1. On relative contact order in percent (Cα under 8 Å, 6 or more apart), which of the structures labelled I, II is highest?
2. Given 2.6 as the derived value for mean projected area of the Cα convex hull in nm², for residues 9-48 alone, which of the supplied structures I, II does it correspond to?
3. Thinking of I, II, which structure, once distance in nm of label points 7 Å out along Cα→Cβ at positions 41 and 65 is computed, gives back 2.3?
4. Matching task: -11000 is the computed value of helix-only ellipticity at 222 nm (-39500 (n - 2.57) for each DSSP H run of 4 or more, over all residues; to 500). Pick the structure from I, II.
5. Of structures I, II, which gives -0.40, -0.64, -0.94 when log10 I(q)/I(0) by the Debye sum over Cα atoms at q = 0.14, 0.18, 0.22 Å⁻¹ is computed from the coordinates?
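Read-outs: derived from the displayed coordinates by stated rules, not from any lab. Note that the structure is predicted; figures quoted are calculated from it, not measured. Cβ atoms are built from the backbone, for glycine too; each structure is taken alone.
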Structure I
Amino acid sequence: MTFLRARRTPATSGFWAALAEDHRGAPAALQELAHGDASVVCDPAEAAAALTWARRHSAWLDEPAPVWIATRVAGRG
């Protein structure tokens with residue numbers, strides 16, 4: 001399974017505030033995160049596209065990254 005996950009900390013709050021204010025054009029998974037979800041299940045291509053879009057956003061920061069991709073093997077933790 002592939003997840004797009006949100007990191008919501010004081011350091012990433014600017015990114016999330018900017019995205020919540022205007023997320024038009026953002027991939028669907030990122031729009032869900034913009035509404036406050038912590039994690040969205042998606043296919044690997046969708047997750048990669050959302051992360052690429054997020055990295056192009058003017059409020060993006062590399063450390064700590066506000067969004068990341070996590071994977072989990074089915075049947076394991």
Structure II
Amino acid sequence: MGSNIVHRYFKKELEGSLILVRVNPVHLKGTELIISPNGHINQRELEFDEAIYDDLAADQFKEASAMEFQLYFSGLAGV
């Protein structure tokens with residue numbers, strides 16, 4: 001049986017790099033992708049607390065689309 005969790009996605013540009021974050025709002029876990037200007041993708045798994053959305057807003061992350069995240073995550077998007 002599959003999961004019915006709707007993830008939330010956020011992004012931010014910082015010093016030429018693109019940072020994308022996927023948040024699982026039920027388990028407060030997620031994935032961060034950092035895409036460098038040369039196209040290298042660094043991925044790490046994260047654990048969050050209940051203040052994650054406030055933290056993302058304070059760090060000036062904006063809502064992003066699942067499609068954008070998935071294209072980079074799967075390696076289909078290029079720089």
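1. I
2. Derived from II, not from the others.
3. For distance in nm of label points 7 Å out along Cα→Cβ at positions 41 and 65, the value 2.3 is produced by structure I.
4. I
5. I
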